[in-house]
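Each structure below is given as structure tokens.
Just so it is clear, none of the values below were taken in a lab; they were calculated from the coordinates. Keep in mind that what you see is a predicted model, and the values were worked out from it rather than measured. Cβ atoms are built from the backbone, for glycine too; each structure is taken alone.
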Structure 1
Amino acid sequence: MRLLEHFPNLVTMFFTRAAEQGDAPFLWRKQEGAWVAMSWRIAAGKVAALAAALREKGLRPGDRVLLVSENRPEWCIADLAIMAAGCVTVPAYTSNTTRDHAHVLENSGARGVIVSTAKLAATLIPAVLRSGQVSLVVGIDAMKIGQQGPFAFCPFDALTDAPGDVAACAEAARAFQRADLACLIYTSGTGGAPRGVMQHHGAILHNVAATSRLISEDFGWGEEIFLSFLPLSHAYEHTAGQHLPIGLGGQIYYSEGLEKLAANIEEVRPTIMVVVPRLFEVLRTRIAKAIEKQGPVPHWLLGRAQAMGDAPTLWQRPMDMLLSATIRRKVKGRFGGRLKALVSGGAPLNPEVGRFFSSLGLTLLQGYGQTEAAPVICCNRPRAGIKLDTVGPPLADTEIRIAEDGEIQVRGELVMHGYWQNEAETARVLDGEGWLSTGDIGHVDGAGRLVITDRKKDIIVNDKGDNVAPQRVEGMMTLQPEILQAMVSGDRRPYLVGLVVPDPEWRAEWARDHGVADDAALARDPAFQRAIQAAVDRVNADLSSTEKVRRVLVADEAFAIENAELTPSLKIRRHVIRERYGARLDALYKAAAY
């Protein structure tokens, strides 16, 4: 077993690996149909150059710098350079609206911005101008900024083309401590406004060291190849898809997108893939359809594999050998042939989906965590016995306990220092002894594996692992004149759907104007449904893609204390409403896609 060194900060870890790896390939991108690599040496030079440029442009230690970009080598360079300059990275989703950017800029007090494309800048720059605090904007691709305004604009290449002083930058970085703030990652809160999670260097380094140890102990240490496609603005990909490969001295390939992901996997042949449950569902459908097209024999073999699972009996061993020589070999080939493990996180994984892949000879590990814990807390591992209805044991140097009400609590260096400029929320989830209340309910089984049974908080986690605060969306919906009350749903689903109580006065007026007298007939009337959806679509125009409500259902009656759908303080009782309307809300996903 090999253990990762104890680094003082993430920047020092990077420069240490860059010195060791030299001209070996590090960051890969697809250009004109071919994969092209950037070496560790060149990357280190660009990081040092950009860090020096940020300081020369007036950024000071502790300043926040917003980073808005799709996954690409420049994302990694920018993130490391921001930290090497002593600043704090503030990753932002590429799907953010101008209003979303405005909130993050105002809350974080960011003084610098790095944005990748003109398209993303079109949404971002209006928020930058409104903030009035940003002094520097760096554009990765060529883009036109109408006028400089209150900030200076600089092209990324102009700041990184000439290699920087790597030795000086690396030496200066050694002064940063593990407790120093590394990044602010914004995640939705129960009140709706995204909160900045303060992740310090030590929190991410804890995750990197613990997951590296898992890889070493369970799979052996080797040359690791990662394929990055989850958004780097998400804590899961930021740690496991970027800083973990750096710690391992591995290589990172940047995917061309979901539509080309299957081809990229076969080309890149990754050893470890960090994924979300939604990808498993997509790949399972594609694999099953491809096998079905091959004829009755492969289809029969798939059925045998699923029926057998991953623990064949003595009498099943001949069939197990046949499956390994045929269908499993083909499926493994589609994943490149050298995959050690698929690690699922960000949202709960349906155990049946996990068993499908396990039956085909792929090692699938379900993990658990949250942004407030850098983010990995637990992960299934072969040596502890993989059980897909659990999330495995806690990582090394991570404590877990179950509170009296069943809530899972976590302690260790991985726990955040709090929410940026939000003492009330920080005090709500962190106690004086360093325990983080996760908002999830669960228990630990006899083998030390954590089992998640429920979610205490109301945050919706979709099937891609994105967090959505339902109260924010519901509040915006009820501002529309057509809507009195609303509840949105979408946990583990690809998008949100909604339950709507129409405003009684508007409903009566619409019914009168359209000659519909019966309330039951009104709820089924297609024109009435379209009118409600039009109101929802007005709200959607101001929401990010993950928050948009794609389809709605009209409620039978208003939410009220009398029908137990409202509390005495007039808050909606989600579990009661779901019991009543759950099947009908689920049916909205079976209808044609929005």
Structure 2
Amino acid sequence: MCGIAGIISRNPNQVSTERLQQMTNALAHRGPDGEGFWINATNNVGFGHRRLAVIDLSEAGKQPMHYLNRYSITYNGELYNYVELKAELQQKGYHFRTQTDTEVLLAAYDCWKEQCLQQFDGMFAFAIWDEQEQNLFAARDRFGEKPFYYSFDGEQFAFASEMKALWAAGIERSVDHSMLLNYLALGWVKNPANLSQTFYQNISSLPQAHYLQLNLRDGANEIVQYWDLDKQTTASISEADAAEQLLQLLNTSVKRRLRSDVEVGTSLSGGLDSSSIAAIVKSQIPNNKFQVFTASFPGFEKDETKYAKEVAAHLQLQQHVVTPTADALLSDMEQLIFQQEEPFQSSSIYAQYKVYELAKQNGVKVILDGQGADELLAGYHKYIHWFLQEKIRESSVVSRELKAFADHNISVEWGWKNKLAARFPEFAAVQLENKANKAVLNHKFINNHYRKQYFNKKSIYKPAVSKLNDLLYYNTMLVGLEELLRYADRNSMAHGVEVRLPFLSHELVQFIFSLPSQYKINNGFTKYILRETIKPYLPASVVYRTDKVGYEPPQQQWMQSPAFAALVQQSRQTLVKENILKQSILQQPVHAQPAHAVNNDDWRYFCAAHLL
């Protein structure tokens, strides 16, 4: 896990160690264990690297790394199946001088070229320069765990793990106000119609599951999607066999993600996902006093600490607890925003930020986390009515599930609009788009001139959902999961900690997508098949929890403090001064909201003001 940067240009004056140093200095937090630079003989390609040493801690693991006197790489991430790939490549005649996954990646590229991406189980963002072909090949992992930002003006191509490195290289920082408008009105941090778009006009993000190529000889360039989820094929499999196969895939994924030359721990919220990961880790290394890290919010109605402590005691784990507070948030806010670079929807990411900080303080450099399970297994309550719409023609199923959710004290929105949406999914998608359009156009406090100038109807997109998998796909591959992965990457790397996500093994993800929807939602439970799989390993009170919290802090309480209210008012004044908000907002009291509230406007004002 590291920070990468690079410049490719036909103008040799644009490629220098000084510029690369400025870029990697901006990424120092991502790689506190060392730095490296390389410029080719013709001075038109330069790579920089900040190292977080996790596999092969020796000097042999330093980057940029070179291979066969032809290839040079700067790489951020981990190939979890590098052991298996290395053995396969050795059978093909390849030789290795290091114990790194980086060298395996280079050999795989020489062997299979762009098809090497199909071989990888991992998280990655990398750039390989082929001196012989004068070609840059860069790629990002299937789900977007690792970031890759770039700026290309036709002459200079610059890339980095974070935007701040591009700014350090002199790339202009210019806000994309169409993105900012949608964030203020809707809370959106991605454009579902253009996944490469960021909050800055001249900086793009390489979308997940894509690679790019840039050839200096002929100027040819392309961006290609190399992998996609199959959301259509449904496996014919019994519930028992599905649970057994899910457990096998989870075990393989966890085993690979425990590969490390430094200590590995895990976050533990008390929810089903992180508890499942902890349980599987414990089953694989039963005699290890594994360290786990928990955020606690004493007195808050959604505090999950009791469940986390129950799991830690049940599995005999060494638990560390941190208690984020309003004062701590205010103290850390500037750094949190600096690390994230783009806006975020609420303070919920702060709990994660403090957990990763706690891991660093206790000497743990790698953290396993449970992210991804909710999007794959329909863990959020919002998925319930989409499941019911899929089952609309099975009235007995709908009736049974509505009763089961009521018995679990889960309120389900279900009426004539849902039944209409089930029969006309394309019409429902248009209606949801219209609703989002109106939310932008009718926002009470956004300046009319600003709205008129930057409103982009093409950026408002909602998918047609005829079955549950349609929405799960949208949230996994388009909008939803990648946003959470951005938060995790920046929060962990801010502390020089690597986060690994066992639920995002692509083989596991594809298997889950092949399961019938009733294996995901059943008998009033979301993530049904995971509960059935993991129940032998965890307390029933955790396995059969029906409340969905999502690591939520007491944001509403925090925002009611005078100090926070003052900062919100300052942010409003900034946005009024920039003619983004109307003057009338300054007469309104601060509207403190819970972290996951839909109308979290004042939090958005606070974040947005820091972009400008």
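Annotations for the structure displayed:
- Test item: relative contact order in percent (Cα under 8 Å, 6 or more apart) calculated as 11, pick one of 1, 2: 1
- Structure responsible for 40, 18, 13, with semi-axes √(5λ) of the Cα gyration tensor in Å, for residues 328-431 alone calculated and labels 1, 2 on offer: 2
- Structures 1, 2 were shown, and Cα extents along the principal axes in Å, for residues 40-367 alone at 62, 53, 47 was computed from 2.
- Winner on mean count of other Cβ atoms within 10 Å over residues 24-31 once structures 1, 2 are ranked, highest first: 2
- Comparison of 1, 2 by FRET efficiency 1/(1 + (r/R0)^6) of positions 320 and 488 (r between Cβ atoms, R0 = 25 Å, to 0.05) - largest value held by: 2
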